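Since every read-out is calculated from the coordinates, none of them should be taken as a lab result. As the structure is a prediction and not an experimental result, all values here were calculated from the model. Cβ atoms are built from the backbone, for glycine too; each structure is taken alone.
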Structure 1
Amino acid sequence: MSRRKRRGRPIDGILLLDKPLGLSSNQALQQVKRLYQAAKAGHTGSLDPLATGVLPICFGEATKFSSYLLDADKSYRATCRLGMRSTTGDAEGEVIEQCDPSHLTQADLDQVLAQFRGEIAQIPPMHSAVKKDGQPLYKLARKGVEVEREAREVTIYALEQISWQGAEWALDVRCSKGTYIRTLVEDIGHALGVGAYLTALRRTHVAGLEGEMVPFAQLEAWVGAKAFAEMDAALLPVDQALLHFPALSLDADSSFYLRQGQAMRVDGAPTHGSVRLYDATGCFFGLGRIDREGRVAPQRLRAQDADQD
């Protein structure tokens with residue numbers, strides 16, 4: 001039986017989409033895939049419809065390595081309102097508590113922010129994709145059901161005030177994977193004794209990915225002008241998802257045998273962990289790992305007939 005041919009262009013790479021307000025991550029993905037006429041695409045971790053900013057879209061062979069971007073540190077600009085709590089922890093929910101935050105001083109804010117830097121415990125919000133007994137929490141929340149959730153350890157690497165005017169407060173956050181910014185804002189508001197909820201959120205950076213964010217308007221302009229070369233030039237190389245792993249250059253023989261699934265001893269290889277693999281021409285062809293015998297073994301490889309960066 002012949003395999004069905006995948007429809008669309010066989011392109012590889014990563015687009016740093018500037019996701020607009022109001023679209024879910026999946027809606028954004030489907031629109032970008034259509035504009036690129038791509039055969040295969042996926043995103044790397046959801047942004048709420050309320051959130052804007054960088055949403056990496058992986059095409060083709062880059063989808064094989066998208067899970068490594070899920071684990072990456074991320075940075076956000078969070079705007080919040082002091083003195084109010086909502087049912088969802090953000091502006092989309094119903095306000096359930098109000099108080100006057102005018103007594104707060106800069107010293108109060110600084111002292112509380114210091115408490116939330118470093119490793120902290122977070123309880124995932126009910127309005128999240130975390131599953132309980134196989135059911136996403138947000139589906140239970142829509143039914144008015146609240147269940148007990150286990151706290152999770154996350155790391156806040158940086159937490160800085162950007163502006164403060166009355167009840168409006170803006171913060172920059174750099175954090176580990178799995179951090180819920182809504183929950184962080186709620187917990188900070190609780191520690192201040194006045195409550196707080198998120199009014200706007202923009203993701204500004206995903207660790208390892210450097211480049212200009214591309215808005216939908218630019219993609220649509222390229223499509224209108226049939227400027228597909230410019231569209232493709234906006235894609236980052238596949239290996240940009242893996243820059244936190246060391247690079248290892250191989251000769252032609254080692255590259256050949258690794259591509260055949262064989263582990264090889266390679267001079268200059270690390271003693272443990274994973275490595276980015278490059279062949280003798282400098283082309284990235286996959287991710288390897290160091291096995292117990294100190295050999296480089298294939299971990300996740302690009303298809304041999306895929307376009308090389």
Structure 2
Amino acid sequence: MYEGQRVAVVVPALNESGHIAGVLRRIPDYVDSIIVVDDGSTDDTAEQAAAVGDGRVEVIRHPLRRGVGGATLSGMRRALELQADLIVKVDGDGQMDPTRIASLLDPLVHQHYDYAKGNRFLDSAALRQMPLHRLFGNFVLTFLTKLASGYWHIFDPQNGYVATTAKALRALDLDALAQGFFFENDMLINLNVLDLHVKDVAIPAHYGGERSSVRVRRILITFPFHLMCGFWTRIWRKYVLRDFSPIAVFWIVGSALLAWGVVFGGLTWLRSIFSGRAATTGTVMLSVLPFLLGFELVLQAIILEIRETPR
């Protein structure tokens with residue numbers, strides 16, 4: 001136990017036979033249960049995990065790959081069945097230091113946060129170890145996730161080193177969470193709908209000989225669409241269904257006016273170029289005024305959301 005609370009660690013793993021044993025051996029003694037989820041590995045990841053000989057280790061096997069989100073959710077559901085009070089996710093690739101689990105648990109136990117996550121950007125020395133392509137991808141996705149999730153004080157949303165209370169986990173609709181690499185971002189979006197409190201914790205990552213299955217190009221192509229869908233779902237659920245707020249009006253009307261200004265203005269500009277005739281003042285104003293008004297409404301919505309961020 002940790003501070004009188006039962007702790008379960010979930011370790012999703014895909015073809016991590018070379019790293020999984022080292023990860024499990026470094027998990028502290030105060031952890032009560034270790035749930036390894038072998039997500040359709042084609043190597044002996046499950047056998048290596050079982051061979052560690054730790055009585056706390058339980059191995060769950062997925063015959064077909066579900067993605068890191070699906071594997072994590074399987075482990076979290078099992079942790080709830082084991083009556084864990086605090087659940088931590090540690091990847092099986094060795095990039096996360098299990099000896100730092102207490103750093104994630106302390107905000108939950110002593111500061112009454114509902115969810116804590118690692119932040120590699122708070123450690124300048126460790127930040128220099130991060131590959132440049134990951135650094136760039138994280139900066140882009142961080143801003144988009146801030147916008148989509150409503151947690152404007154959170155950075156490094158792709159960090160999978162997270163801890164949550166069982167109470168917060170039970171409040172979420174686990175079946176609705178993303179199954180793949182979008183899991184951590186989707187988790188933040190759904191936590192914000194419930195006004196749950198999230199804490200960033202400085203935890204550096206270690207990049208060694210492991211190979212990441214994350215492809216930055218694929219992430220940058222697919223994530224904006226998922227984040228946009230998650231954003232509008234959050235606005236609808238939080239500011240319309242749960243408690244109608246002017247924020248919803250600002251976002252909906254502002255986005256519509258902003259889109260009109262950009263599209264109509266762009267078409268007008270192209271027409272002027274190809275026809276060789278300047279647009280009339282009235283035509284220009286039909287683009288400029290909606291654009292400026294929409295921009296002001298969206299900016300006001302962002303400011304209100306920043307003020308209302310659960311802290």
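Among candidates 1, 2, the computation of mean count of other Cβ atoms within 10 Å over residues 148-155 that gave 12.1 used structure 1.
As an exercise: Rg/Rh (Cα atoms, Kirkwood Rh), for residues 196-267 alone, calculated from one structure in 1, 2, equals 1.15. Which structure is it? Kindly include the intermediate steps, with their values, before the conclusion.
Details: 1: 1.19; 2: 1.15.
Structure of origin is 2.
Of the structures labelled 1, 2, which one yields 17 when relative contact order in percent (Cα under 8 Å, 6 or more apart) is computed from its coordinates? Only structure 2 yields this read-out. State the single structure among 1, 2 that was used to calculate helix-only ellipticity at 222 nm (-39500 (n - 2.57) for each DSSP H run of 4 or more, over all residues; to 500), giving -16000. Computed on structure 2. Here distance in nm of label points 7 Å out along Cα→Cβ at positions 60 and 252 was derived from just one of the structures 1, 2, and that gives 2.4; the source is 1. Of the structures labelled 1, 2, which one yields 21.2 when Kirkwood radius over Cα pairs in Å is computed from its coordinates? Clearly, the read-out refers to 2. The value 2.9 for distance in nm of label points 7 Å out along Cα→Cβ at positions 92 and 164 was derived from one model only; which of 1, 2 is it? Considering all the candidates, the number was obtained from 1. Out of 1, 2, which has the highest value for mean count of other Cβ atoms within 10 Å over residues 76-83? Largest value of mean count of other Cβ atoms within 10 Å over residues 76-83: 1. Each of 1, 2 could give mean count of other Cβ atoms within 10 Å over residues 108-115, but the derived value 17.5 comes from 2.
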